[in-house]
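Next up: the structures, one after another.
FYI, it's all coordinate maths here, none of it is from the lab. Since the structure is predicted, the reported quantities are computational estimates derived from the model, not experimental observations. Cβ atoms are built from the backbone, for glycine too; each structure is taken alone.
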Structure 1
């Protein structure tokens, strides 16, 4: 019984290791770990990353006198929703398109992979909050945008896995998803 428990425990991934590995080697994480990481955990990473990114934007605007704390709170909630519902929707769209071309990954895998892809964004935004709150720097562009751009690589790797290594399809789907991400971000920015 003890040997059986040890074997079961050894196969179960430690949730915080996958996000860190996703930044360094997304392909390996996608092949070995994503299927065993619950999609709500993965989606919480993108939700928190976008919440902090939007919060930084609000704090930057408040610091220069354009907005109030109420706006910062509202923008943070929008970021939380964008990072959870928006990223999940992007994953579903990518999953649907790749399924049309014989993709074989389950929808939970797609959502988990997309959510985990924002690990670098989360680290960048945490660092940005540190500099924003302690040093009073405007950090949304330097840290927030950089973090979102870093997430492009893992998203492309996820789509490539979903499309069974079909490079042409991966490029098309990644372009669609990136465009939708930017379009959604622009809509929220103009609201």
Structure 2
């Protein structure tokens, strides 16, 4: 991947630090548990650190791609004094090297919006999600993030997203793709962005 694009991804991951506690609140609402093995997938990670601090989960992982993001998240974990608490797995969109039926909660932000960076592999997500597990895929500020926080970072976030390659998502096409590729119970959540909630 173009190093400049990687820099932009890393900038947006840090820019969103003030948003993660509010996204955590929405994740807790849909997950409904305080334990379990939790993973955040892809290059747009960060909420996992807040989940760990709030003890939403029993173990915490980042399954990241492209490969050069692994070092960045190692540094992020160190910056937040969580280097011994978060396991970082270097993988790809097919989640190679991630065990089957491994996770109770999967978070994959930015999932549908950056096809020039990666494509979502629904079957891989289904493969690593445990029975009775929950996956939240998509993007947006979430329904609990205050306008004051959005206003502060909104313009820079928008500019970075467009520079990275963000596209508008056709909701109907997305739903067809989900129906074709996902076995679990699914719903689209439009409040606070565009999210797909999967319950296995």
| Suppose you compute mean projected area of the Cα convex hull in nm², for residues 54-165 alone for every structure in 1, 2: which one lands on 6.9? | 1
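1, 2: which one has helix-only ellipticity at 222 nm (-39500 (n - 2.57) for each DSSP H run of 4 or more, over all residues; to 500), as calculated, at -24000?
Numbers: 1: -24000; 2: -12000.
Considering all the candidates, the number was obtained from 1.
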| task | Give the label, chosen from 1, 2, of the structure having the highest value of mean count of other Cβ atoms within 10 Å over residues 30-37. | result | 1
| request: Figure out for me which of the structures 1, 2 the number -0.50 belongs to, where log10 I(q)/I(0) by the Debye sum over Cα atoms at q = 0.11 Å⁻¹ was derived from the coordinates. | output: 1
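Among the shown structures 1, 2, from which was the value 22 of relative contact order in percent (Cα under 8 Å, 6 or more apart) calculated?
2
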